[in-house]
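Every number here is computed from the coordinates shown, using simple stated rules; none is lab data. Here the structure is a predicted model, which is why all the values come from computation and not from measurement. Cβ atoms are built from the backbone, for glycine too; each structure is taken alone.
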Structure I
Amino acid sequence: MSWPSELPGNSVQRAVNAHAHLTLERSGSAAIAAWQAQRLSELVQWLLKHVPWWRDRLGLRFNLHDWSSVPVLSRYTLRNMVATRGSAAVPDHHGAVTPFFLAGPPGSPARFFTTAFSQILVDHAFYADHRRQGRNPYAIQACISEDIPPHDGTHIAIAASLETGTGMQALRAHGQFTKAEHLQWLSSVRPAFLTTTPAWLEVALDAAQKQGLPLAEVRQILTYGATVPASLRSKARQQLGASVRHRYTCLECGPLAFQCPRSDDHFHVAVGNAMLEIVNDEGKLMPEGVRGRVLVTALHQYATPLLRYDVGDSAAQHAQCAGCGLAVPTLSHLVQNE
């Protein structure tokens, strides 16, 4: 391939989608609300017409003015729904339907379904975060995770690719090596970015300090899972010279919010992927800035629809980000249930 005369179609689509995610985020509250309302209307109309069990749940005469009356979807209910119904019918442009099996807290889904189209949008929402945070996506990236399957050798290597828009990736199974071995490996790979959980990061940094183990310099640490305490952010800066950039995610939906690039305490809702509500125990909206339960509505997840899905986390929501001033729905006081 010669650039710029030839460019893979997937590469172009990824760049366009990433730009669209960021443009929507920066378009202002009214434009975001209108765009999300349109996507939600399309999803609901599809469910009413093509998915009988969701039609029964919503009611045949349902319209979006009755949104607050939609029953909160618990993890237990979703688990049973998927087990008995399987995948919902999806629009033709969504392509192949794929099942995902997962482990999680008691009552969480044992599996869910997604489509090729949904997965592309999720992947490109994550890709957009590279631009949001000023990362070079072609720099070396490392990942230490329980989600990486057992492997031969020191890690799973994924070559840099213009097609996927990433540099070399080195993936390593969390439980296959000791903390010291992981840290030694990071020093040899010397990644620009490391993806891992806050729990592993804290344990590894404490072990390194206690045992005097050398540490590689990392520019950013991309965390997921539990909330990142301020003390851990401070340790990462002191010991690795790295800032932590947390990504609030849900396996069944994908990204829910990304840390503001100018604040450790605020998270821009991934408005191109999901609509979030903060409610009390009765499912009623909380006032702005008051913490409550997080409900997720996945705007592109048709195979396993998620409407007002209670993920077990809590946060407060604001119409504007206090960290950077952007008029985008923003979370603070986020507490995640691993």
Structure II
Amino acid sequence: MITVENLTKSFHGDTGPVLALENVTLEVPAGTITGVVGPQGSGKSTLARLVSLQERPDSGVIRVEGYNTAALDPRRLRAARRRIGVIQHGDLLPQRTAAGNIAIPLEQAGIDGPQRRDRVGKLLDLIGLTDKAATYPDALTPGQRARVSVARALVGDPGLLLADDPTRGLDADATAGVLAVLDRARAELGSTVLIATSDAGVVRRIADDVALLSAGRIQESGQLLSLIQDPNSQVARTLLPEIDTVPAAGRHDRVAEVILVGFAAVGALLPEAGARFDSAISVVGGGLTRVGETPVARFLVGVNGARADAALAWIAERGALVAQPTTVPHLHAA
């Protein structure tokens, strides 16, 4: 487990100190994938460098498996760094094959040839590139090179795998391949994974826990599926489909924001409510997405009929989150 307590980090800018992180506290539970999501300049990469022990904070504590890293002597600090696998972008050696690049950390650690070949072979299987073992980087696709970088970060069996914007510049298929590898690392190797990204889709697809970072501060953090079911959650507003439709005034008897999780998101809950309560229910905004393998819908619905309130109450009783604004909202995802 990695815990970050009240981290603050600043840099010298042209006009004075620039505060990159302020009092950031974050827990990365063992065996999970935690996503830190935020816009460019929010401090994600700074946080990644601090957590990987490449830089020191101005103040605050980073604990690796319970140990305060600031209190470690140089030898133990080096050992702690080896427990953190950092996925590096674009630094595969062109003169070495995919297998040769993955093996570099093992060679540096003095691991003998048979052990190296066994470990590299297992990781090539994990990333789905066994047939590319002897291929050089310039003959690999960008997605394949990214997967090789993940394997190299995993080759030392780290306790934490740290990925700073791991899908940057990749198309949808390549992104899916990298995320599948990270998920397999967690499931099959027991890796704890920390992802820093500006892509909300990455967090939706793979994270168990999430932290929303903005202007160097953690705005909200917690278990992803729990947060998206909180109508007041900033994470929900950021990750779920946005609602930017304003129904015409007086067109509906009731307007409500409805969040549906699981089968309810793709089932017939809304039509059934309409039929039961003789009400016309129409979706006027929002949409459907997935959080991991779980379908999640965020809809703005308009309801017409004398029993509109009863229809919405029935939907809520079946596990949906129903929020009825006093005025029709005009919402945007952050």
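Odds and ends about this structure:
- Origin of the derived value 1.06 (Rg/Rh (Cα atoms, Kirkwood Rh); candidates I, II): II
- Set I, II, criterion distance in nm of label points 7 Å out along Cα→Cβ at positions 216 and 304: the highest-scoring structure is II.
- Structures I, II, by distance in nm of label points 7 Å out along Cα→Cβ at positions 168 and 296: label with the highest value: I
- Computing log10 I(q)/I(0) by the Debye sum over Cα atoms at q = 0.12, 0.25 Å⁻¹, for residues 200-271 alone across structures I, II gives -0.35, -1.14 for structure I.
- Structure (I, II) behind the derived value 6, 21, 29, 21, 12, 8, 3 of P(r) over Cα pairs in 5 Å bins from 0, in percent, for residues 152-191 alone: I
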